[in-house]
Structure P
């Protein structure tokens, strides 16, 4: 049975936290004198007031149960999207549907956009747009777990419901709040380092900070209609590639490497090695194809463009410096499909995660061995440890659910008058939180009808919550009293 008062307390606390997050864009508005600060102030006050009403007179010292945690996770992501859309709605005077789409895209780090005219947009709005990606990158719930102890609210169930990847029980510290704080500290340090790199590469301070949000969060939002191509700088692209890769590596592994001052630990992690191997293979394949086909006659130029686009897609960031629709058909589709694999578990990237594909391959290999030698005893291992059968079975379940969910959203978008190819591209970009979209200027996200935008928003949320958390709400057993 759902503990409604505990759910209400957590939701109230998180709305008050969100109200505080509206203060930085307010300050940016005052600094750049763009006149947009009243909208952020009003939204902060309203959100804090609603949060306080929900929070008061609720039980303290309470630990949400598993079902409570799932409900809280879905509600927070949904409410943050609906509330976070209001500044866009008031300031830009777009439709509420477009405002929600933009907010969902930012929070889920998808990077799809229905807005144009970014070059002339108010700095405070650009900051707010990028800040949504910063909050969603590490997961608002991971941040919440670090904050909720101040409100006497436990967070283990929230962490398990929100954390990415198939193996969620590994903790860096004895207490879950400490684990969340350590992960968020790594995240923040990466953002600061990335911002410093962008600044040294020639970006302004404002662009450096906001683009570092999008890079480490693997979100893909930019401050210009031309995206990263606006800067036309190899230095900027190099910082972006390093930042995207950092955001796609398991943050727990990053912390362990930093804590032990031993980079060799990267080479001992099988998921990391698989990710790097796939990355190198893909870059070499696309580089040689572009060069041989004559799309880029100079090999260094082909390598530069191919490396950026492959890293952007595999990490599900969605940055772009080239129009892949003009490339040979094979290369564009190959790069687009890399997003289905995604980065490492425990990272900010989307997709199905490299670890799941690694374990699926290992399990298929085990089945093949047992088919040839029925009496052989074989185990699926990861980093020298036997993977529990519950985890491997869960991965197959996730894979089946992922495909089923993709088909469901495919048909829903086709019912919204999108053709098959466009619907597939939109679902792939949204469910993987990649955001590259259709590469078809005549059918971008802004051109979709309102119903298609709501369906796509739900698809982005389902992908960010790794589908299981989203799907379980629609099962009868979840709501059964026992």
Structure Q
């Protein structure tokens, strides 16, 4: 994106409309440090208008009452349009948050497409009603849409996280207000136009980019029934506090400090090939990134050497260059924060194996070299706190029990992986770790499985039937003896 992109309207209730406030968000390229876009900053009055439209659409409109097949058809049109425009979405996202374009195509755009597609499959076969034999008589158990949803998404994977919230919400019959981050709002205009063209009824979807104060107003709005938030632990705790005042339903997908555990029998080449993209994905700005790598002391030297060479060889540069593997961080503050953590690691005695500063030849932009620390102790800040930058720690361990203890010795529990020559051994190790998702000799996130975290990594689950069910309430209908419900949808 070289031309300045300017949007003067907000997407409220299915149509583009003039904002009620006069604040503007300036979107800055993390590569050039120049302004590349301007969009309206939603005001509290805009939130009131969007929530009122969503409330009316849910309480009195057709969307929750449509046959499931009609909602599936409308959401399917959104999915199909994303498929057609996925490269455009990827370019916009890379321009505003620095994701390498190749990664944006696969994870930001096609990943979001897979989320929409998975929820379409789940919705078709979901048990919305079932008959049960109760203790006192027959029961009909229904699952009904939860209501108006506030979907608050972060800047690092904006389309993926929007899909994880909007796809199940819309298919379940909810209405929604999407709140993009002020760092990455431009792709949400593309999504809004796609949703409008898909023919969603009036009031079903609004898109309101805004900062923290207006976001908190949305989360606490009395017209909102459920809040789904992805972001940092600190903000997630605040979201929970505000939403709890109304007992709003809540899903929180928060941070991580995930450990990739290399067992002594692991193959060096395949383990390194799998861990490197999992550790430095999206410039290290991913909640599931494998930022702690646990290495047996018996093989520490060879793995440290191989990982250092692999990290040093990563191509750093313009996020829109298809050859780039690591781009700039999203904002100046994020670069400063990452460099502060690197200084902290050096002060605490970790050994810098590679990286640690600005890449050669990149005088502008919020760049930090892919950085690898060795001889890290799990008590150090760089091992305990989520850096959200391209910094990875190597931690030596003795036996398998110690590896499990170190992996679990964290306030987080979002993801993790184990690398071994024996898959069954890896499965056994995976069962020991308190984390929401785990991989054996691979790394990934499957849209048909539940995703979320233990401990400070969140509350509830997204994706899979479990994530879909989070947008439905349960109702029990007691029936007279001898009567059977039809168990229909």
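Of the structures P, Q, report the one carrying the highest value of distance in nm of label points 7 Å out along Cα→Cβ at positions 96 and 456. Intermediate results must be reported in sequence, preceding the final value.
Working: P: 2.0; Q: 2.9.
That would be structure Q.
Assuming 2.5 is distance in nm of label points 7 Å out along Cα→Cβ at positions 344 and 408 as calculated from a single structure, say which of P, Q it is. Mind showing how you got there, number by number?
Details: P: 3.2; Q: 2.5.
Value 2.5 for distance in nm of label points 7 Å out along Cα→Cβ at positions 344 and 408 corresponds to Q out of P, Q.
If percent of Cα pairs over 42 Å apart computes to 19, which of P, Q did it come from?
Details: P: 13; Q: 19.
This value belongs to structure Q.
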Fill in: Which of P, Q yields 1.3 [distance in nm of label points 7 Å out along Cα→Cβ at positions 216 and 248, calculated]
Q
Discussion item. Comparing P, Q, where is distance in nm of label points 7 Å out along Cα→Cβ at positions 136 and 240 highest?
Written reply: Q
Worksheet item: From which structure (P, Q) was relative contact order in percent (Cα under 8 Å, 6 or more apart) calculated, if the value obtained is 16?
Response: P
Practice prompt. Assign the value 3.1, calculated as distance in nm of label points 7 Å out along Cα→Cβ at positions 88 and 192, to the correct structure from P, Q.
Written response: P
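Of structures P, Q, which gives -20500 when helix-only ellipticity at 222 nm (-39500 (n - 2.57) for each DSSP H run of 4 or more, over all residues; to 500) is computed from the coordinates? List each step's numbers first, then the result.
Values: P: -20500; Q: -11500.
For helix-only ellipticity at 222 nm (-39500 (n - 2.57) for each DSSP H run of 4 or more, over all residues; to 500), the value -20500 is produced by structure P.
Rule-based calculations on the coordinates, nothing more; no lab input. A quick note: this is a predicted structure, and the numbers were derived from the prediction, not measured. Cβ atoms are built from the backbone, for glycine too; each structure is taken alone.
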